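The next part holds the structures, each set out as structure tokens.
Read-outs throughout are calculated quantities, based only on the coordinates presented, and are distinct from any laboratory measurement. Here the structure is a predicted model, which is why all the values come from computation and not from measurement.
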Structure 1
């Protein structure tokens, strides 16, 4: 499969692209732009949610995964952040269809993209460290050293987390007390 198409895909980020296909006859943003949940007669799907092209439709998953950010992917796929937010109200778009597993939703894509981006950043750090970059070597070393082992947290970790949460609660109570004093008109 040639993924360069998805890497170089401009879609609706192209200012000259006709965006009228993204709206229905009443001028609302379409949410049925994906093959998997396009049940409205008269509206052609623009993408597939699958991990590869399907029925000659570009893979929204691949466009998302090869974009630099979710915003960039949104601009390529629908050309508008408002439209992207509208899509996020569609359960099938957010969660996919778990029973079929032919396609996953954006929540799963986000997790995978974060892992992918972290892995790429770590690999770039390793290359820089191998080239003698002392700061990169330090970051790579600290990252390896600080990885917590699997399993139950130690007593020290549990106590540290409890102390952090208790401090957070105290800070919130202090803030609420200050807000109450200011709203009553008295200041100390």
Structure 2
């Protein structure tokens, strides 16, 4: 749940605040430019989803443990996210590249993190666990969006927010490593949950 709160906060920030950043207050793109460029980060997000699943499956087929075949893609996705640090100071062409890398990294991370629930919990618990984690992630993202509004209003800058979202996925990865430990089936003591 903690990992979802962190990474969903970054994702919701991107998808809800990207239009305001690109077309509103900061980059001032017009409608024609938005049609030419705005789709690019989302295409990379789709590619990140596919790549995350493919990489995790490839590592598993190559003989790596379930734990490592999930954690390596999570680490790769988390390692891409600090590119957000460069968005505020970059020229427009690089801004789109950095957004695209971040969208790719998030979806790579998110795909593997969400499917790891199946690796951890018995079938009868997967839907509940996924729902709890998704609810926690959405609630965290809602709180983060309120914070984002305050930061933009107070500082008239997206820079502090890009710096913050740059570290949320690495922190989420750290949470997985420290809290979950090994990604392997959890043994529940109640036979009704097996």
Structure 3
């Protein structure tokens, strides 16, 4: 029993240490920023539900100087609209090889692997492991990802998982205190 506690404390320390280096956060969309559900109307148009708390979390990260990228295998226009609404410069849709895309983005931004965190929920997100310093899984992610992730969040995708991650990241970089004390004065998206 003691070894589990020690392992948890050690893992927490390692994650906290890694979070201090993060300058780029890449988020899968379906299952991370959404609950993974696809809603079709009678004309076949797809709609997705995004959590406003996650939107504010992404804005807070941007305000702290952290670059955000959305990366999805899906092609729904909702993803691009959400990225545009949040003022994100990097939005990749229809991606079949996330590893290659992250490596390309890292070169473009001149960032090392240990400066990149990736939030995912499914098997296709495991492929990015070699290119990121921190692999994070939502609480409802597939078991294979949870087993290989550095951190499994307590919140499910589309229900505050990104917010949970962002608050811990900003706190580890000592950038959350002012926001927590004085509040947020920007858009709450």
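Each of 1, 2, 3 could give helix-only ellipticity at 222 nm (-39500 (n - 2.57) for each DSSP H run of 4 or more, over all residues; to 500), but the derived value -16000 comes from 1. Here the criterion is relative contact order in percent (Cα under 8 Å, 6 or more apart), and among 1, 2, 3 the highest value is seen for 2. One of 1, 2, 3 was used to compute Rg and Dmax of the Cα atoms in Å, for residues 42-89 alone, and the answer was 12.2, 42. Which one was it? Of the structures listed, the value fits 3. Cα Rg over 2.2 N^0.38 Å was computed and gave 1.09; which structure, 1, 2, 3, did it come from? Comparing all candidates, it corresponds to 2.
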